[in-house]
Structures are given as C-alpha cells and as structure tokens.
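Listed below are the structures to be examined.
Just so you know, all these numbers are worked out from the coordinates, no wet-lab data involved. Please read all numbers here as calculations on a predicted model, not as lab measurements.
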Structure 1
Amino acid sequence: MTEIILRRLRNKRILILGFGREGRSSLNFILRHFPEAVTGIADQKPIDPQEFRLSSKQQLNLHTGPSYLDCVSDYDIILRSPGINLNLLNGVRTEISSQTDLFLEAYAPRVIGITGTKGKSTTSALIHHLLTASGEHSLLTGNIGIPCFDIIPDIEDNTHIVFELSANQLQDVRHSPGIAVLLNIFEEHLDYFGSMQHYKAAKFNIVRFGKQDDVAIIHHSLADEVPELASGITYFPGSGLQLPDINSLSIRGEHNLLNIEAALLAVREAGADINDINARLASFRGLPHRLEYLGAHQGIHFYNDSIATIPEAAIAAMKALGRVDYLLLGGYDRGISYDILAEFLTVFPTKQIMLTGEAGMRIAGLLRQKGSSNLMFYKTLDEAVAYVKTNAQPNDCCLLSPAAASYDQYQNFEQRGDLFRKLICIE
C-alpha cells in the first residue's frame, strides 16, 4: 500500500507547505524514501537550517518570511499541512496534495475516519480503545496528534486505522475512508472557511468519495444534506443498539452517549464483537480538556472543558453536570452566533458568569439584553481562579467551558486547559 504513496512522489520536486508537526513528519518520510529528491519547506515562520542533518546527496530548500509562497511554481507537488488555508493557493497550477489524501488513497479500505465539529477526538479514542480491548490490532492517527505517515511502519495486514479528521484535513481530499463517521456539524472555523457552506463542504468530503462497499455512520440531523454519492449509510441516534447507562461510565453527558453509539456502530462495521461491551466501555477514561474533573479543592469542584470552543459544546457540558455555580466563558471571537447560549443561560441558573476576551464581550451583550446581572469580566485565568477560590462555597461547581477559541491568549485549547489545571492544583 505504501507503494501507492511512493509512486505519487517519485521523481518529483516536492514542497512541504507548513512546517508544524505534520510538515516535519512529511520531511522525515521524504528523506527516508527519496534521499536525492529536490525538497523544499515553505513556512512564514523562520526555520533554523542547523536542525537538519542532511547527507551530501540531499537538497533541501527553505522558503520563509512574508514571501514564502513565491516558490510554489518551482515544485511539481505541494504537500499542504492542515494549518495552511487552501485559499492561499488559488490559481496555483502546481499539483496540491496532503498527507491525509495520499494516505487515504493508499489505505482507505482499512481506515475508520471520524469527523465532526465536536466529539471527534473522544469518539476516535473510544473506537481505538474498543478495538484494542476486543483483541483487534488498531492504530490511532490524525488530528488527535499523530501524523498518519508516522504510523505506516506499524501497519500490518489486519490493522484497523482509526483516523481523526478535521475539516482542514478534509478540505481538499479526493478519497474517503472505508468506514466514515460524521458526528455533527456546528458553526465554527468561519474565520478559516469564510462561510458555513464551505465548512460543511469540507466535512462532507469524508463521505463524498466513498466507494460501493464503503459505509457511513451519520447523525440523523444531517440526513437531508448528505452527498448523493454516499451509500451504505446508518443514521444515529436510534440505530437500535443497546446503549449503556451513561452514569455508569467515566465520561458524562448525553453528548457522549451519542459518541458511544457512533463508536459502537463503527466497531461493529469493522467486524469486532460488540456483545458484552460494557466492561470495555467502563475502562475508557476519556481525554484531557473534555469535561475533565480536576477534583475538589477547598471543597470546590473544578471541571476543565477547554475543548468547548462553540456554544453547543458549553451547553452540553452544563447539561452533563446539571449544576454550575461559576461558569468561565469567552476568548477569541470567530464571529459565530451566541444566541443559543444566551437563551440557554436564561433558564440555567448560575451564581456567576465570568467572561473574557472579545467573545466574552459579545456574550455579555446578549445576556444583558435578556436581563442577566450576574456577570463579571476577567483578563487572565489566574485572576478568574483566584476569584472563585476566594468567593465560592464548599460543594460549589466551577466550569471552564469557554464556548470560544483560545487564540487571543493561548496557542491552543490545550494550553488554556493545562494552565487552568495548574492553577486549580495550587493550594
């Protein structure tokens, strides 16, 4: 199967566009298989040439700074990293591909691909957990933090490949996984895609190029929008599977019950036994930053849900907990609608709604229109946590579930959640 990828790259001048984790993975793959290939790296950020140990046969060109895209016509194929917006390449005649599309072209029949605005990491990790616990050989890759080229040496004849796919990765693919899971589509990433229509189109690529024997597992709310090319579709919820009591598991909330149903359907399609599955579900511990219980400190219960970057996710977290006394909202404003969140907070009681960033300002405006007065603003998490520890009562619940991206203060939601965890654990 790897030969399919090698055939696409052989005897070509290759440009790696974007030099993050996936870009570095692509470079390692190229240097290993094509040591004499003319290879370039293009990234707006500076790259230290001293970090590369090249042989005399290897030619590596670095293109950085504001004009980093000027080189694209000098190459035969571009491997676009997910962080590079495809719109930047409008009008470029050079062939554009990616790790994701090359990998799917080679391995699609054995790939279980998972996407959705929310829940894809949890569902991917759960599918991998259930397959492994069932005695199957499974590899986890993709947006969860493991570039797909990195797992190629570990793929065996019977391997299931569980691939978490972001909209950025799906944006320009021309191949779909053998088993495709589409959890949901909510308003997000409009700063990247420009419109909800373009965002949905990217998500639907997970099924758009499915072959005759491929299957798709799709939330029923998207039934009227599924591309006509998709076949073999199972809709959920309501698939007929017997589901566990969510209160008996370590992951909480009705939204996670949907993730579980989708995961069980995917595992069943992969050929694994899902009878007597409860013990395997009970051993799944969930992922950090996803309604992660940090413990009771000074008698106050703290939850880290930094992954919640849209209002629907924050609402799901509040519903799962049932009671939230101190709610931390806001951050980088992507221009999404917060009407649904403001409406929900009019009927969901909280002692204090704590807001930050441009998104927090906009949420506050909507809440004031609805008569809310329990609002306060904070600049940093240090300030917010100090306030909660000073004012909260024993058994109060504090939830970080921002309903907004983190990029105004942090590199990503993980950095935001890690800081929150660190602050909570300081007594």
Structure 2
Amino acid sequence: MRTLVIILLGVLLVMGMGYLLLNFYNTFYAVENYFVKAGIIVIFIFTLLVVLRYMSLLFFSIFKILFQNDNIANRTFKTEHKVTVIVPAYNEEKTIATTIESIKAQTYPNLEILVVDDGSSDQTYAQAKLYEFEETYRSLRVLRKTNGGKASAINYGIHRSQGDLIMVVDADSRLEKDAVMLMVQYFYNPEIAAVAGSVYVSNQNNIWTKLQALEYIEGLNMVRNGQAFLKMVNIIPGPIGMFRKTALYKVGLYDNDTFAEDCDVTLKLISGGYKVDFESDAVAYTEAPENLLDLIKQRYRWTRGILQAIKKHKWMMVRPTFNPAAFMTMWYMLFEAVLWPFMDVWANIFVLYTAIVSGFTILIVYWWSMFTIIDVAGALFCILVTGEKLSLVWYAIFYRLFFIQIINLAKIFSTFEEWFNLKMSWGKLERKGHL
C-alpha cells in the first residue's frame, strides 16, 4: 500500500509541475521588456534544471526502495566480517556516554569499538574509560592522542583496528541497534567500498531544529537514496558511515587538508573506481544547531569544506572518459555548492523585480507555489518512507523561501571567503546533550 501511495505521489508531482511550469512560462511570455525576457530564459533554464534534478533523485529513490523491498523478504544476515567502530571525540563529555551505549547495544556480534580521544580538555576520556571491556568477539578500548583534528583521530584508530570493515561514528551520534548489521551486508559485494546511513535530527525542539529535521530527510537522506540507485553517493556522513579497510588504505586514508574530511574521503574512493551505496534503515540521530548563529557557522564550515574537496579533486571534472562516475559526481557537487545557491537567490530577487515592474504579481504566487508543491510532495514522500513526524510537512510550506534562502546566503558568503582564501577555524558546535 505504501509503495502504491508513493508512486501516485510521484505521478501527481509530475502533473503538478507541468501545469505550474506552463503557467509560469505563459505569464512571463507576455512581458515585453527585453531585459526581463533575457532573465526569463535564464530563470526558466535554471528552474528546469532544479525540477529535473529533484524529480530524478525522487524517482531514483523510489526505484531504490522498490528494489530494496523486493530483496528484504529474502535477506539473510551474515556476520563473518569483523567490524571496528571508530569514535573520534574532542570535548564531547555531554554526549559520549549516549554514543557508546548505542554502539554497545548493536545486534551485530563481531564488534570492536575504539574511542579515540583527540586531546580533549574536558571529561570525555574519563567518561569513555568507564565503558572499556573485553570479550571473545566484542571489545571496547579508549585511546588517547594529542589534538590533531578529526581526520587524524580516525586514522589513528584505523591503524590500531583489527576489523576488516571500519565504521566511523561521530561522538555526538546515537545509533539504532541494527545499524551495523544492515550496513555490513553490502560488503559481500566486492565493488562496494563504503556505505552511508541515514541521519535524523534528535533535538526537534524549536523552529530551527524542525526545519533541519525536514532538510535531513528531504535534502540529504532522500538525495543519498536516489544517488544509491546508481551506487554514486557523494558524501558519507560523519555520524554514520562504513568502509572497507583495504579501500581506505589504497586511497591514503583520511586527509586533514579540508573542513569536510568525510566528503574528501568519499571523493577519493569514487575517483579510485569504487562504488558507494546507502542503507536507509541504518539510522543515526544527531544533535542539530538550536539557534541561527550556530546553524550558519555549521553551514559555513560544510560549504568551505566541500569547496576545498572539489578544488582538491578538480582534475576529475575535465576527464569524463577516465571515470564517468567521478566526472558526474563532481559537476553535480559544483552545481549544488555554488551554482544553485547563487542562481536561487538571484532568481528570487529577479522574480520580485519582474512582478513589480511588469505588474504581473501573480508571478510571485506561481514561483512560490511551484517550489512549495515540490517540497510538500517531497516531505510527504520522505515521511512515508522514514516514519518521521507528519507535523514536519507543515514546515515544508515555508522551507524553500525562508530556510533555504538563509542557507543559500551562508553558502554564498562562505564561497567568497573560500575564493579569497580567508582563514577560518573549525568552529566546533557547543552541544547541549539533547541526544
């Protein structure tokens, strides 16, 4: 029944988009100002790209779910792989206990847990030490090193790991109990080098965290699910990701020369010809920023890190025949990180300008309605798939023209800062312990 509802939702979305685009185009066609007409062409092309991108990811996501559902009934769980879960931690005393307890509660039997304290100045190390244990097939050790950054801490753990699969979990994440079991099964396919899991917001206690909760299921998890249909997930998220250790060693492990080490290592694997998949039912909960300033700081770091990773691997953008998957991934990331934010902000300003000078104020309604329908339909689809709170659909009504514009402005300013190579610190988020 759920599958039928999802398919009908997709069909209605296509019909609605066609109707709105037609009205949008006809209304703009009546404008006689040539400057406005030039802008119309740009906006129309941009709108088509955005809608096509969204629809492609939506339908790839539907196909992935249908394919996955066909295999669930016949799924058998294997446990031959030894999995090492690495938890890099720096001043995470408020969340480290919850993170460790969620990993200890995993249903997967063959598990090694390494907590790597990266020179914390609080009680992170002392709290983690309380959980140390050693059994036949399970163990937990707490390692300590001088502060060197997250990538350094992960590599430190990898060098001391016994598992042939490496799972990286942020120290401010809480895992569902079957996360490891579900992700391990992908590695019986030798082409798979890494698997991403789903990330959900745990602290949905105000408008900012609820908007981020919607963003995570619609703008991140659905996107990864769509990318996974082609085995081309472009970012393994920090809260939950699993890797084949031999593949990590072949690409040189993690690097510390970007603010987005998770994006960088994923691109290294893709450039090496490996495939990256996604398991939607392997879930991690993370604590999202609870105020606007912390949110902007986080997105500054994300954007600059992604731009640094793109610049680092830019050679893949001009060699389509060498690695087509890497070529498409890089251009897709450039579109999302740079072109989309600039065009989205400019398009909204231009639509307002055109509506005012031409008198066609209905354009604003068409423009807002088109993307609102996309977001509401996308939110409904994601909630049906994930079981998230239905109340999040309400936030989709002003998600695009309010929240996304703030995020886009943060991306634009951080793009300029990266262009001019301005210095920026890691900007660690102050956790509240709402995990």
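Things worth noting here:
- Source structure (of 1, 2) for Rg and Dmax of the Cα atoms in Å, for residues 99-242 alone, computed value 14.4, 44: 1
- Answer label among 1, 2 for the case where Rg and Dmax of the Cα atoms in Å, calculated from the coordinates, equals 22.7, 70: 1
- Which entry (1, 2) yields the derived value 1.39 for Cα Rg over 2.2 N^0.38 Å, for residues 299-354 alone: 2
- Computed -10000 for helix-only ellipticity at 222 nm (-39500 (n - 2.57) for each DSSP H run of 4 or more, over all residues; to 500) - originating structure among 1, 2: 1
- For 12 (relative contact order in percent (Cα under 8 Å, 6 or more apart), calculated) the corresponding structure among 1, 2: 1
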